[in-house]
Structure formats: structure tokens, C-alpha cells
Structure 1
């Protein structure tokens, strides 16, 4: 299997690593819900620009049979972001971010159970150690 995804995953990790600290500082002065709106408006505009540059449009996909899954994903993303930002506004980054990060463990588990991804002792150990690390960091 090609590993062309690795640079994207690494850039995503680096970029996303700064989201919580920047958001926490901003929410000292801004409420969480407008902060979610503003940050995601920027996301919307920038993704729109990427679509334009690439000559792509989301319109042909609005009636695709899998679009309801994307809509459901968007609803869950909205719930996740609203509650994540609120948690950041109320609590310490060092506790909120690791707890939020449990989505990684759940997603890995879903990949194994639902998508039949390979189960190895190393992968299971990684999941277990991730849970342990999150518990240690957030308490």
C-alpha cells in the first residue's frame, strides 16, 4: 500500500496541534459559539478557494447516494466542535484536548470492527497505550 497519505497526516497533525492553544487564548475574550462560527467560516472560505483553484465543485455530489453520510458527518462534526470549543472555554487545554483525542481510539476501533482493518498485537497495544496516555495526561 502506498504511503502517499503520510505527508498529509503529518501536516494535519502539525496544523491541528496549534488549534486548541490559539482557540483557548481567543476564548478568554470571545464566547465559544461565535468562535466556532468564525473559525469554521474561515474553513468554509478557504476550502471554497481550494475548490476554485482545483476546478472542482461540490454541486454534482449533492444528490449522490452517499451524500447523506456526509451530511450526518457534518452534523456530528458540528456537535463535536461546539462541545469541544465550549470545553476549551471552560477547562484546561491539557485536560480537554486529551479527552477530545479519544476520538482517535474510537476511530481506530471502528476501523478494525466495521471496516475489517488488520488487527495486530502492536495495533491493539497502541490503542491500549493511547487510552492509558490520555488517562494519565488528563487527570
Structure 2
């Protein structure tokens, strides 16, 4: 051994130094890091929950809007059906009127006018149904 070199440190001294100085310092550092990481994890978890709740609310709003659109489309399909029925009845009414003009000469006007009156009544009912369905619903 040279005069400048330090004497060897006994193993018991190193063990005691590690137990009393190094280990508590490492535990303190690791504990602080663990607490910080746990805090960050909790913050990220809370943010994820908030985003998830916002997405669930948005999804529910989209589903409600889609239901309203579907209802509106169903209503439009029904309106088209009624409009087709009105056109068909209008055509039939035109045919009846033509037949009435032809039969006036043969004195059967009264019977045809009754039929015409029934068709007009049906047409009025269908128009009333269309008018009731076209009113904006709150």
C-alpha cells in the first residue's frame, strides 16, 4: 500500500453506511417519484373519464337527432303516399267528370253526380289528412 492510498473499509462499515445513509436516500427518491407518477396517473385517469362522459353525452345527442331524422323521413314517406293517393283520386275524379258529361245526354246525371259527390268527399278527407300531417309538430 502506498502512503497516499486509503486503508480498506471494512464490510460491516459499508453495510452500516448503506443501511443508514444510502438506502433511506434511495427510498426517499423512489417514494417521491412514485407519488408524482401516481398523481399523474390519477390526473390522466380523471381526464379520460371526463372525455368518456363527454363522448357518451355526444353519442346520446347524436342518437336522439338520428331518431328525429328517421321520424321525419317516415313522415315524409307517408306524405308522399298520401300525395300519390290524392293524385290518383284526382285522376279518377277527372274520369268521373268525363263520364258525367257523356251521360248527361242519356239522363243519368243524378246517379253520376252522387258518385262524384262521394269522390269529392273522399278527396276532401284525404286533403284534410294531408293538411293535418303537414302542420309543424312541436
Structure 3
């Protein structure tokens, strides 16, 4: 360095131009930066970060409990108990009827209820409904 002042600034401040100042600001409303509200702001911030955000994601995960194949976890348990290598193909509709989605469906009218009763009494349908035994019944 040729300039003695620049050399001194470089050795002292790490910059030949001298001390450089830098201001940092936070884009928050003034009342949130006030020292009087500092504890309340920090408590609310930590509650949001530690409890609310994880609870939201946990709720989202729980509401969409599907396994790898996109099958509901409860249905997977039911199907695992009822499906085996000796199962007949005609029992598949009856096994699917045990699924959680079908069990949550409600009959909307009396006409619909009558139609369902007639369908259940048909011999072809009775044959397709799997028989629930002690070991492999619906949960």
C-alpha cells in the first residue's frame, strides 16, 4: 500500500477506506419491537413455532393416513385379516364392503334402504358376502 492512512485503516479495520458502518433493520411494526412488549412477543413467537406449526402438520398427516399404495391404514388392517391365498374371487366385493369408507356411508332415504334389503336377500349376493368367523371377522 502506498498511502500510509489507507494502510493504517486496512490494518485496523480490514478495509483501506476505514471503518464502515452497517445498519440492520427488522420489518416489524414498531409496537412489536418495543422493549415493553419484548417478553410477550417472544412467548407468542415460541408458542407458534413450538406448538402451533407442528400441531398443524401433525393434524395434516393424521387426516391423510394412507400407506404406500394409497390405501387407508384402517382398511389395510381389515384387508390383511380377511384376504389370504385361499380366498375366492366372489368374496372380494363383500370384503371391500367391510372397508372404513363403506361402513361410514349412510342410507339417505327409506327407498334406498328397501332397495339395499332386497339386494342383500338375493342368492347371488348372499353367496358373495364372506362369512365372518371368530378369527377373521370385521374389527
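Here are the numbers for this structure:
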item	result
semi-axes √(5λ) of the Cα gyration tensor in Å, for residues 45-116 alone from the coordinates reads 62, 7, 4; which among 1, 2, 3	2
Comparison of 1, 2, 3 - label where relative contact order in percent (Cα under 8 Å, 6 or more apart) is highest	1
Among 1, 2, 3, which structure scores highest (criterion: distance in nm of label points 7 Å out along Cα→Cβ at positions 85 and 125)	1
Computed 4.6 for distance in nm of label points 7 Å out along Cα→Cβ at positions 5 and 37 - originating structure among 1, 2, 3	3
Identity of the structure behind -14000 (criterion: helix-only ellipticity at 222 nm (-39500 (n - 2.57) for each DSSP H run of 4 or more, over all residues; to 500), calculated), options 1, 2, 3	3
Entry that produces -0.51, -0.95 once log10 I(q)/I(0) by the Debye sum over Cα atoms at q = 0.13, 0.22 Å⁻¹, for residues 21-76 alone is calculated, selected from 1, 2, 3	1
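Just so you know, all these numbers are worked out from the coordinates, no wet-lab data involved. Owing to the predicted nature of the structure, the values given are computational and were not obtained by experimental measurement. Cβ atoms are built from the backbone, for glycine too; each structure is taken alone.
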